[in-house]
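Multiple structures follow.
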Structure P
Amino acid sequence: MTQRQDTETPHFQRLATDYNLYRTLDMEPITFLADSIEGSEHSVCSIGCGTGRYIMALIEQMQSNGVNVTSAVGIDPSQNMLVQANEIAQGVGLSMDWNLGVSDDTNLDDSSMSLITAFNSVHYFPLQETIAEFKRIATPSAHLAIYARVWEQELDHIWGRHFPGYADYSIQPKRDVVMNIPNLDPGVELVTVEDFTFRRKITFDWLTKQTQDKFYSTLGRYPDDEFAIAYDSFVEGVKSEYSDLENIEYDSSYSVFLFSLDDLDDLDDLDDLDAE
C-alpha cells in the first residue's frame, strides 16, 4: 500500500545530513536508463529526489550521451534533503532547481517535463492521483522512469530475511502493482523492465549502526518496544548466518520500469483533424 510521501518527512529531515553515507549509488541502472530513453533533448524532473544523487548522475550520463538537458528540477517534501541536494549540485557545477512538493502536487507547469523520474520513492506515492499529475506535467510522448526495490525483492534483502516483521511494515509496492500502472490511465504504456542485483559488502558494526539509526524508513514504523525485540533477533540471525562479521555479503535487488506517457485527448484531437 502506498501513502503520501510527506507523511514520513520527519524521518528524512532527520537523516538528510548523513543520508548519502547510508545509501549507495549504483550506476548500472543509470546507464541503462540513459541508453534507453530516446530523444536528443529533455526537460527532466525527479519526484521524491532526496539528496538528488540519482537524478544528478542520470543527467550527467545523459549529457555524456549527447543529450541536451534543457531544464532539471528535483522535488521532495523534505527541505533538509533539498538543502543537501543543492549543495551537492553546486559542488559539481550542475544547474538544477530544488522545489518542495509531493508526487500528486508537484507545482510544475502543464506540459513541461519530457522525462519524469522516481528513484526509490514510488512506494510513497498515491498512484492514481500521482499518474494524473504526471500526465498533467508531461510533454507529448514523455517518459516515466521508476527505479524501485519491489516488495518481493524486499523479502530477499538482509533486513527482509532477518529483521522480524520487516515485510509487514514495508510499504514497497508489489511487482505487479508497478507493472499494472498502465491500467490506471490509458495514456500510460510500459516500455521495458530491467532487473538489477548488487552484491553488498559490509561490516557487522556498520550494519548494526544503520539498523539502530533506522536508515530505512521501514524500521522507523516499528513501535519502540517491538523494534527493540526485533533488533535483538536480527543481530542473532545475522551472527548465526555470517561467520566473518567483518565481511558480511548480501544481495540487494532493484528494478527499473520505463513507461511512455501520451495524452490521449491530444491524440483524439489529431484524429478529429484528420477526419475533417
Structure Q
Amino acid sequence: MIFADAELSRRLERTEAFGCMQCAEARRRISPDSGAECMQCAGTYAVFDGVASPITQTFGLGLYEELTETALDNIEQFFLSRGASVQHEVSPFAGLPPLQMLSKRGYIPTELSNVMFRPIEEPPATASSNIQVRLVSADDADLWSEISTRGWTHEHPELREFILELGKIIAARERSLCFLAEFDGVPAGAGMLVVHEGVALFGGASTVPELRHRGVQAALLQARMRYAFDQGCDLAMMVAHPGTESQRNAERKGFRIAYTRTKWELKK
C-alpha cells in the first residue's frame, strides 16, 4: 500500500516541477527574448515562464531542504527582478515553519489544490471502438494545440489566444507526450503526460464541445495509463481543485487525494 507521506509528496512535487521547467525551457528555445528561466534554491524549484504564465511559481518550498530567510530572499528576487509576482505551491508535508515564514513576510493564501495519486497497473486490452488515441508527432503539434484549446475555452473564448500559445509551448517541450483522441476519425480530445522518475503526471485533458459525453476522456486516460505502464512508471498523479468535477472524475478512476496544498502569494 502507498501511504500519503512526505516521501510521496516529494515524488509528486518533483514531477510537476519537472514538467513546468520543461515548458519554460521550451519557451526559451522558441522565444529567446521571453526571459523564461528556471533555478533551484534550497531544494525549491523556481520557474519563470513569463509574467502572466500560470506556471510562473515555485514547487517544493521547504519540502526538500529547510527553508531559510536567505534562501527565500533569493527566490523572491528571482521573480521580482523579472517583474513577476512571487507565488509558491506549498505541500502540507513541508510543515509549519515555511508557512509561518511566509505569513511573517506578507504572503496570503490564494488557491487550494488537491494532489491525487494511484498505483499504475497494467490496463485491460482496449476493445474495438470508434475512439482511437495516438501520441502525436511534431507534425501534429498545431492540431493538438487547437483541439486542446477548443476544449478548454468553449466557455471562456476570451482566453483562446493565451491557451493556444501555452498549448504550443507544451507540445514543444523536450520529450513532449501529447495524446490526441479521434472519434470516427475526427479530432475530438487532447491530453498530455509528464513522465519523471517513475511518476506519470496526467494533465491538460479536454474534449471539443460537440463530442463530449462519448467516452473520449476515458479513452485518453486508458491510453496514457498504458503508455505510463509500458514506460515502467509505478505511480500516476493528477491535480484538481477541491470538490470539482475533475476531482470526482479522477476518484472514479481510482485516484485518491494525497494532500491538499496551498498557493501563497507575496502581497506588498
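Nothing in this text is a laboratory measurement; each read-out follows from the coordinates by a stated rule. Computed from a predicted structure; not experimentally measured. Cβ atoms are built from the backbone, for glycine too; each structure is taken alone.
The table below lists the values:
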{"read-out": "Which of P, Q leads on Kirkwood radius over Cα pairs in Å, largest value", "value": "P"}
{"read-out": "Parent structure of the calculated result 23, 16, 10, given that semi-axes √(5λ) of the Cα gyration tensor in Å, for residues 143-238 alone is the read-out and P, Q the choices", "value": "Q"}
{"read-out": "Identity of the structure behind 20 (criterion: relative contact order in percent (Cα under 8 Å, 6 or more apart), calculated), options P, Q", "value": "P"}
{"read-out": "Value 12.5, calculated as mean count of other Cβ atoms within 10 Å over residues 87-94, assigned to which of P, Q", "value": "P"}
{"read-out": "Origin of the value 32, 30, 15, where Cα extents along the principal axes in Å, for residues 39-110 alone was derived from one of P, Q", "value": "P"}
{"read-out": "Structure responsible for 18.1, with mean count of other Cβ atoms within 10 Å over residues 95-102 calculated and labels P, Q on offer", "value": "P"}
{"read-out": "Identity of the structure behind 13.6 (criterion: mean count of other Cβ atoms within 10 Å over residues 135-142, calculated), options P, Q", "value": "Q"}
{"read-out": "Label whose coordinates, when distance in nm of label points 7 Å out along Cα→Cβ at positions 151 and 223 is calculated, return 2.3 (choices P, Q)", "value": "P"}
{"read-out": "Entry that produces 16.8 once mean count of other Cβ atoms within 10 Å over residues 103-110 is calculated, selected from P, Q", "value": "P"}
